[in-house]
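Every number in this text was worked out from the coordinates using simple rules, so none of it is lab data. Here the structure is a predicted model, which means the values were calculated and not measured. Cβ atoms are built from the backbone, for glycine too; each structure is taken alone.
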Structure 1
């Protein structure tokens, strides 16, 4: 058997590390929290805490993306409402002008 090269050793360690991480990724949140909460040596808490932290980071990133989308939607809707408000202001002025003209015609015709 030929000795393992540095590159092969690094690849093997990488695969082993990913396998260990994937194993912890299969546990439910409740299990991980319970595992950490139990009275066990601290060295066994580290993988569970790392997985909980990873999940929290993933959730935070997802929340950030969704909040950005919602903020963009709210900005778009706010601009739309502002446009409608200006349209209502314009129509109110037009209706007011028509009312004034009708009043003037009525007063002039009745005089």
Structure 2
């Protein structure tokens, strides 16, 4: 798999995780709303417990997808920060290097 394909795949996974997190945030909100509604207005303990359970499930999954999204963003950042030598194609170490440590090619000027 090429580097461009890996970046596209990671972006797709990030978008999926973001969507899932938003969806479960809605479930969290509905659970909290149901719990408050059951406790305050209906005075129904079963409805309140069900609302708390739904809120916990929604919050747990929302947190899971937020963590997954953060890890994918970190991985994407690592991939984007590595640069390759235009002459030999090897990945150069992070930092401001004027020359490739493997082949000695100039990294500051653009190669044609």
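A few notes on this one:
- Among candidates 1, 2, the computation of helix-only ellipticity at 222 nm (-39500 (n - 2.57) for each DSSP H run of 4 or more, over all residues; to 500) that gave -23000 used structure 2.
- Origin of the value 1.37, where Rg/Rh (Cα atoms, Kirkwood Rh) was derived from one of 1, 2: 2
- Origin of the derived value 4.9 (distance in nm of label points 7 Å out along Cα→Cβ at positions 61 and 85; candidates 1, 2): 2
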